[in-house]
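Chemist: Some structures to go through are shown next.
Nothing in this text is a laboratory measurement; each read-out follows from the coordinates by a stated rule. Since we're looking at a predicted model, the values are computed, not measured. Cβ atoms are built from the backbone, for glycine too; each structure is taken alone.
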Structure P
Amino acid sequence: MKPAYLIRGEDASLVSQALVDVLAELLPGTDAGLALEDWTGDEVDPAAVVDSCQTPPFLTDRRVVVLRDIGRFSAEEAAPLIDYLADPLDTTALVLVGGGGRAAKKLEDAVKKTGQLIDAGTPQRAADRRQWYADRLAAAPVRLDRAATALLEEHLGEDLGRLAPLLDVLAAAYGEGAKVGPEQLEPFLGQAGGLAPWDLTDAIDKGDADTALSVLHRMLAAGERHPLVVMATLQRHYGDMLRLDGSGATTEAQAAEVLGLKGRSTFPARKALDQGRALGSEGVARAIALLAQADLDLRGARAWPDELVLEVLVGRLSRLTGRRGKGRAATRPAR
């Protein structure tokens with residue numbers, strides 16, 4: 001048992017599942033009614049939470065104190081927690097749960113020194129996402145075959161929070177330990193989930209217009225993303241390439257420094273550096289011009305539906321890599 005845990009993530013369902021997992025590890029065979037104290041609500045005082053953390057356990061060997069929506073506290077408001085973590089009680093585990101914004105950096109640093117940071121967000125790298133699925137399916141109450149696993153990953157997209165409830169439903173339907181194939185899985189899938197922004201940019205970077213358009217439609221429909229939000233994703237993606245173009249950055253670390261990614265994953269910097277090189281200065285400039293025109297069109301410069309504007313944009317950006325797509329954008333009206 002560590003003195004503190006901080007669960008980070010933007011998806012409330014994934015954060016909630018991570019909390020369930022942490023509590024399962026901290027309270028095996030322990031009466032939660034005696035050992036667990038859960039703080040939630042708008043009137044929570046961090047100083048009162050600290051008092052709870054400093055109280056010795058009663059009739060158990062440990063206390064587990066949970067404080068939810070930790071992002072609502074500023075560094076000043078979280079000061080009692082930060083001070084406590086400098087000398088925590090060894091019989092208490094303080095579990096800070098994400099929500100209400102990002103936790104104060106000083107608080108994150110304090111947890112990092114004495115406890116554990118737990119990222120409950122959507123994995124960005126394809127390999128990390130596959131591993132995320134593999135870890136959870138290995139512990140699932142049912143056994144999905146390879147085809148069912150592939151179908152599940154494609155269907156859920158970035159809606160990873162739906163995985164645990166779906167596995168429970170499958171276990172209820174077919175029994176614990178049942179083998180599940182695509183035919184058994186399909187009736188329980190429901191609506192296809194949205195896809196992550198990097199699924200769109202990865203497809204565009206590969207010049208795969210068909211896949212890029214399919215991802216775009218999933219983002220707009222199942223993902224319920226506003227067209228301007230999709231536009232902002234693309235502007236940020238190519239804006240990073242523009243900032244790196246001519247910067248002199250040649251390594252991932254140098255690119256991350258240019259893009260201000262200190263203390264965060266440098267993987268986006270590597271992607272921007274590689275794709276910027278593939279497009280060249282002229283290609284990056286052309287992409288920026290296409291984005292600028294599409295942004296004006298979304299704001300009323302052209303009387304096209306928003307989806308059509310984005311389809312044409314995605315098709316043209318995909319073609320910049322030199323692999324001409326065959327998606328619907330190629331048949332749309334030319335400017």
Structure Q
Amino acid sequence: MDRRTFLKHCLTSGLAIGAGLAFPVFGRAAAPVRGEENVRIRSAAARIPDLVAVRGAEPERMFDHAISALGGMERFVKRGQTVVIKPNVSWNVEPEKGATTNPVLISRIAEHCFQAGARKVYVFDHTLDSWQLAYRTTGMTRHVRAAGAELVPGNSETYYQKTRVPGATTLETVGIHELVLESDVFINVPILKQHGSTLITCALKNLMGVVWDRNFYHYRGLHQCIADFPLARKPDLNVVDAYLVMKSGGPRGTSYRTVIEPMKTQIVSPDIVAADSAAALTWGSDASAVPYIGMAERHGYGVSDLDMLAIQRIVL
């Protein structure tokens with residue numbers, strides 16, 4: 001199958017390969033597809049995309065469409081399993097400031113997990129501000145409990161288990177929250193925003209909120225530690241909240257330099273590297289500007305080249 005025939009097939013079936021598809025994340029001109037056989041095996045045969053990008057609606061409705069396109073939550077959560085959902089709830093600020101994951105999105109994800117048969121759904125973050133205040137002010141307390149999920153703290157070292165990271169370059173051992181290690185399914189739900197240390201913070205960096213000693217990352221090599229962590233526990237699903245995107249003044253969103261851009265976009269993929277690569281384009285840069293994305297790809301657990309993936313776009 002040549003590229004033109006392959007693209008025609010994908011567009012007919014609701015899939016699109018690579019770029020140039022009227023999204024910020026796909027605003028480039030399409031590049032030649034490399035590894036045609038690999039793409040065909042990975043995506044076209046199954047007719048399930050590697051990544052879904054949705055825009056134009058409220059977060060909960062966008063997620064409904066995205067998870068359906070990926071085969072439903074039943075693909076990721078089986079009956080009787082326990083699930084941990086990791087949003088970004090680091091700060092004691094209102095969700096309108098674009099610094100924390102939308103709580104309505106977290107509630108909807110939890111509802112899908114229960115509908116798929118989950119026995120328990122936990123939500124937590126190792127917050128930088130007081131966890132009680134952060135959970136309440138961001139709306140997590142109200143929305144998570146309304147969905148029937150359990151909101152738990154991450155503020156004590158006793159919750160973390162020292163874990164070896166096989167194949168790590170720098171992060172050879174790390175203290176990981178016990179829920180992440182013990183739950184059957186791990187769903188990572190970052191918010192996309194600017195960060196002074198890494199340009200952006202999104203899916204890979206959001207995992208710093210499941211470890212105890214984040215200072216270790218900073219003095220041993222922030223980007224490499226971020227890239228190493230998924231070798232210990234890689235999320236089963238990544239849901240990028242790009243509804244309100246902080247373009248500057250991050251990560252707390254209370255600076256006079258803070259600029260929030262309403263993008264009403266969501267990026268959903270089992271591939272955390274692809275999710276971050278797409279998020280970097282959405283933010284206005286690309287994966288090459290964020291070193292930990294390339295480092296993560298070299299570990300072999302994800303793909304940053306979106307031209308190698310089947311991407312479904314949904315405009316609501």
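Chemist: Can you rank P, Q by distance in nm of label points 7 Å out along Cα→Cβ at positions 59 and 267 and just name the one with the largest value?
Modeler: Structure P gives the largest value of distance in nm of label points 7 Å out along Cα→Cβ at positions 59 and 267 among P, Q.
Chemist: Of the structures labelled P, Q, which one yields -8000 when helix-only ellipticity at 222 nm (-39500 (n - 2.57) for each DSSP H run of 4 or more, over all residues; to 500) is computed from its coordinates?
Modeler: Q
Chemist: Please state which of the structures P, Q yields 0.15 when FRET efficiency 1/(1 + (r/R0)^6) of positions 51 and 171 (r between Cβ atoms, R0 = 30 Å, to 0.05) is computed from it.
Modeler: P
Chemist: Out of P, Q, which has the highest value for relative contact order in percent (Cα under 8 Å, 6 or more apart)?
Modeler: On the way: P: 15; Q: 25.
Once relative contact order in percent (Cα under 8 Å, 6 or more apart) is worked out for each structure, Q has the highest.
Chemist: One of P, Q was used to calculate P(r) over Cα pairs in 10 Å bins from 0, in percent, for residues 115-306 alone, giving 9, 36, 40, 16, 0; which?
Modeler: Going label by label, the one that fits is Q.
Chemist: Could you figure out which one of P, Q the value 0.94 for Cα Rg over 2.2 N^0.38 Å was computed from? Kindly include the intermediate steps, with their values, before the conclusion.
Modeler: Values: P: 1.18; Q: 0.94.
Traced to structure Q.
Chemist: When mean count of other Cβ atoms within 10 Å over residues 99-106 is calculated, the result is 15.6; to which of the structures P, Q does this value belong?
Modeler: Label of the source structure: P.
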